[in-house]
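As structure tokens, here come the structures.
Read the figures in this text as sums done on the coordinates, not as results from a lab. Computed from a predicted model, the values in this text were never measured in an experiment. Cβ atoms are built from the backbone, for glycine too; each structure is taken alone.
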Structure P
């Protein structure tokens, strides 16, 4: 990678980070799955540099394009809000599974099997707050794929422009019982197809949800991500990534959080986009543990038990 490229990219990222309330705490060179050189930036909250996340970009990324720099600014602004969560890496599924997302290697790379697909590898882990899960965590190694044709929808096959819909595709695939959480196993496929994208509306779509479903989702999110995993610290309940996953809008999520507060289930923080669970909500431990048990039973295959770990490598 050229020194000139590193200098230009570093400056562009630093400028965009400052606007979002972030700083670049460090950077290093790495190799992507195809052997190309990338730069991994450690992004930190300016107000709390202990809260960090990785941003991995390649030399092929042209941030002189107005559409790309605009989307990068949006991505970093949302990242800054998400980093205020006690567990910024954690997300909830509609079936009530709290998952952490990690070990993603960006950008997309061409499939080595000869298929006309682009892949990104990563991992999700069940985060139920128990000591046993930390010692022998249930997880799924995933290979998210999209066709070259579908990739034309994406501004660039890089982290800031694909991470959101890839995470939501993983959650959707889990909702459908097509991903299993195991103690060991090979990579499991997560196909990202045109069924997740409306060309007419020009947006991604995942789950049609009712107000009651969104109510239950945000309640469970407050319980798990704040009450169990976050030691009661406020979490962001109006995350646009969740709005996309639930096929709703941020204003609708805002209305739902206000309803939860009126019901005595959450306490809104000074910044009302964030909230913590009430003692009443935390009293529903048995209910949420039962939801996890049901969800794990749903995603566990009931056929060919001898081959449960033998998913296709990608």
Structure Q
């Protein structure tokens, strides 16, 4: 009789353990790890915001979604990120319009030099184009979770420049693989040097390049201003960035969490706005304390630059930037 009781207890324990294992297995199978890559350097505000986003995603999804962030370009340049998303090595990326235009060329709308001069310009173009951009990303297999303005790009150089002719004597960084821009610069009489963005600093250190355009906060965080100690006070363009995720991974996340995850991600935009409000001024001041020289130009100088961009228009419109997109940007920003 005792043996029968022991056998009954044994079978009940086995059923309990099996049931427990089954529940644990189901929980594990529903956990989704999202691997996200970014060029944002580790320890910067941008990187911190992505980590915060990951914590909020985990909390909101009841621990079923885990965001793993790979900062500082450890996965490679933005083109590498897009390629690795396509083959499933990573699942998401926080990338600039350089990477986004690799997926959908219409994102090159933000490339028109000197067109964007204030946030109103950026908002106007974004509101007009965003529905189409989101749809085209979906068709390419990606979900756009967020897009926002990072800051204004200026020219940083190893010696002072004030005119396009000054810049023509420099060796300009261009994104590796962006052959159209490389050809445009060459046709216009400049000296482009294609490099992966992760090699920008080493390119400056070795003299391979001596000029590049970026936002002050990035120049400060990368310490590239230590070599390129001159900045032209001219808003060459706006740097936009978005967060995209592979639809295959997005579909594995329970739909009941989708809206919350998107809302959490979009909250980064407000944080970015607050960061951008003072980041440019503070970054420039910090760099000036360590030797950065800022060079201003007058109205005549600005006209010279605008005339130079006008000469580039035949190569820009319809080649680098789709004609209808270029025309829309000009219409909305003039």
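For Rg and Dmax of the Cα atoms in Å, the calculated result is 24.4, 105, so let me know which of P, Q that is. Label of the originating structure: Q.
Given that relative contact order in percent (Cα under 8 Å, 6 or more apart), derived from a single structure, equals 16, which label among P, Q identifies that structure?
Answer for the origin of the read-out: P.
Using the calculated result 2.4 for distance in nm of label points 7 Å out along Cα→Cβ at positions 86 and 142, pick out the matching structure from P, Q. The read-out comes from structure P. When helix-only ellipticity at 222 nm (-39500 (n - 2.57) for each DSSP H run of 4 or more, over all residues; to 500) is computed for each of P, Q, the one that comes out at -10500 is P.
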